[in-house]
Structure P
Amino acid sequence: MLLLKLAFLNIGRNPRRSVITILAVGVGLAALIFLWSFSDGTNEQMRENVIRLLTGHIQIHAPAYQNSLSPELTLENREALVKQLEASPHVLATSERVKCEALIGTSEKSRGVILTGIDPQREIKVTELKKYIKDGEFLSGGEKREVIIGDRLADKVELKVGDKAVVMTQAMDGTLSGFSYYVKGIFHTGSQTLDEVSAFISLSSGQELLALGSETHELVIRLDRRKSIPAFLKQLENSLQANAYDVSTWDEIVPEVEQWAKWSEAIIRTILVAVMIVIGVSIMNTVLMSVFERTRELGVMMAIGTSPGRVIRLILLETFILELFGIALGLFLGYLVTIYFSHVGIAFPELERAFSRSYMSTVTYTRIELFHVVQSVITLFLLTSFIGLYPAWKAGRMEPIKAIYRT
């Protein structure tokens, strides 16, 4: 208890220096919490953008279809498969698709696209493409020959809502197949993959174009949450016939999103180390200056019987108190700023074209991951405590007589 009182008295001797040190620790930790929350928010939004706009959580195809998009590689026993999947408690919805490479355009301009046939009523339960229609309407389904395209694609082939577009591709039997479709809607998602090289028609129109009959190429699955993927995959392994289907998770279909997330986390960890070193040096400087200013006093304490170990504990206690107040301040400021931007968001409208290649949103909402907060606090505490050992060691090695008569 006496050591605690002495530690507080020593910290209060130079309040300006102590406050600056606490602020350095607090602001540094708050900055780290904000950087982690910004990175975590960005990565989470990228993952959810891919799932909500394009892939769903899981896709099932015929073996080798993903690499070739060959129209003859259709799903076997798909009706029984759909019933089996929808019986799972993890599955919220499923949607069947047909997909192929195609050419879309007018008599003057054309572009290569990934053409996807979807069931509009089931697709809206799996993905959120309908929400991004900026002109016209979403597909109505049925036998109508309608197409929706991205705004970048519309600009390149000079199409607008109501225009007629010609779509050509290779059918299941190897012949060239083509029909005219009316542009029903134009969407803008902010993703280059969707806005520039994707077009959507109804499932029945896609089956007609590819001469598939009632067959489909792709089964998209929406789960109750992303964390359910491992358990659901294990369930599929036990129930699906081996080698009959190719089961892919969203991050296997679009691996660059997780690669980007790992890269951004590596950058944050590099910044974390740099900030930790700056904070640690600040703490060491404060405690070391305190020791130098009290050289004579510490010499007197040791001369009247205070052991070197007790002096070391006193200096370490002062370091610990400064750390504790700084960490408390950092947690308060970090959470305050992070919670604010988790509701308001941080907008980067001018970077939309750059973000479109990585599924990033132009408005980022910060997200607190407890693991990263705890990791930052523990790392900061251990590093500053370790750095604080030097001033404590220096104080403990003082010779009382030399310390007392030091000028």
Structure Q
Amino acid sequence: MSEGHGRRGATDSGDYSAVYYHDYSGPPYTYDEPHWKDFFGRIADRAIALFAPASVYDAGCAKGFMVRAFAERGIDAFGGDISAFAIADAPPDLAPRLEVKDLTEPFDRRFDVITCVEVLEHMAPTDAQQAVQNMCAATDIVVLSTTPDDFAEPTHVNIRQSASWAQDFGQHGFFRRTDVDASFLSPWAVVYQRQQLTTLQAVAGYETLLQPVLREVQDKRQALLDLRRQLDQAATPVMRERDRLLAEIEAVKADRDHTVDERNAIAAELEKFRGSDTLLAQLAVVDELMGAKAELHQSRVRAEAAIQASGREAGRLRGMLNAANEQISTVKAEAAEALRLATMRTDEAQQLARLAEQDRDRAVHDISSSASWRIGQAVLLPVRFARRTRNHRASSSE
């Protein structure tokens, strides 16, 4: 990062104060945070394995976590950053290895490797080009990582794509090491090294890097297309099953509506005879109520059977849907909603059955309590007595 020097669109040291590091994304940006110790430790291990450096400089080192990682592994490591706050926050044993540094100023010595991690996007374009020139003058290997797309961070004033940075480094004889995968640092990290390449060598190197990537893209596109076809095939029976369940739900609803209509008709008939002493008419109403209860019970049995069958089928479909993606999850949610509606309709049918049964019980009670019922019982008493006497005589004669 460089001083703004009063230029429009450039950041300066004050932009990287305590507030900046307090709001840093990820775990707390402190020396005792295990995440950062492990993260920079892995980077240092990989860089040492690749380049075997005796000396390293971390350009834009922030609080010096990368410098500490290299130093703990026996490397003569140093670092510099434009933020006076970050450098002052270093522990005593690390402070001698750090400095407040503007990368637009030349280095006072050479290093085997210079790392520059998420720094150049914070600098004005001309300052970044000067920083590239200074790093190339002080080493033969630059490990660079600069985001190509994080536009949300206010201090990212110079986000560029890798091809643009490659041009800047190419002007100083530095070219991408196409044989080194720098993704251990970030997905967009690149290793630039001073190389005397002919045009043919440069073309061959980039083709060697590009061809596997293009082949991977083609294979993944084909795999995605195959997966889409599989999902379509899996979705077809699911859609059919959903339609079948919806049809069953409509049938249950029709059954319910029919039952309601019958209950209303019975209630209307019962209302006609309310207050009448005609025993046979009231008994006929009771018979109709009993029939309605039986039909309600049958409707409930059919609805429960349909729900159980739907549940078993839904279980089979869930096994199929687990292999699908979010498109099938949507269908599954619809099937679950259909099952919920079926259960609701069944509950409604059961409620209607209970209401009809309560109406029948009230009608029977009214009949039993009526004067006609008591008169009928009194009239039939002599008949029952005569029948028992006749039966007794018949058995005695035998």
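To test your reading of the models, identify which of P, Q gives 28 for relative contact order in percent (Cα under 8 Å, 6 or more apart) when calculated. Going through each structure in turn, the value belongs to P.
Looking across P, Q, the calculation of helix-only ellipticity at 222 nm (-39500 (n - 2.57) for each DSSP H run of 4 or more, over all residues; to 500) that yields -17000 traces back to P. Taking mean count of other Cβ atoms within 10 Å over residues 50-57 as the criterion, the highest value among P, Q goes to P.
When mean count of other Cβ atoms within 10 Å over residues 66-73 is computed across structures P, Q, the figure 22.1 traces back to Q. When FRET efficiency 1/(1 + (r/R0)^6) of positions 10 and 74 (r between Cβ atoms, R0 = 35 Å, to 0.05) is calculated for each of P, Q, the greatest value falls to Q. To which of P, Q does the computed value 1.00 (FRET efficiency 1/(1 + (r/R0)^6) of positions 26 and 82 (r between Cβ atoms, R0 = 41 Å, to 0.05)) belong? The structure behind it is Q. Hey, percent of Cα pairs over 30 Å apart derived from one of P, Q reads 66; which structure? It must be structure Q, since only it matches.
Readers should treat all values here as calculations from the given coordinates under stated rules, not as data from a laboratory. This one's a predicted model, so the numbers in the text were calculated from it and none came from an experiment. Cβ atoms are built from the backbone, for glycine too; each structure is taken alone.
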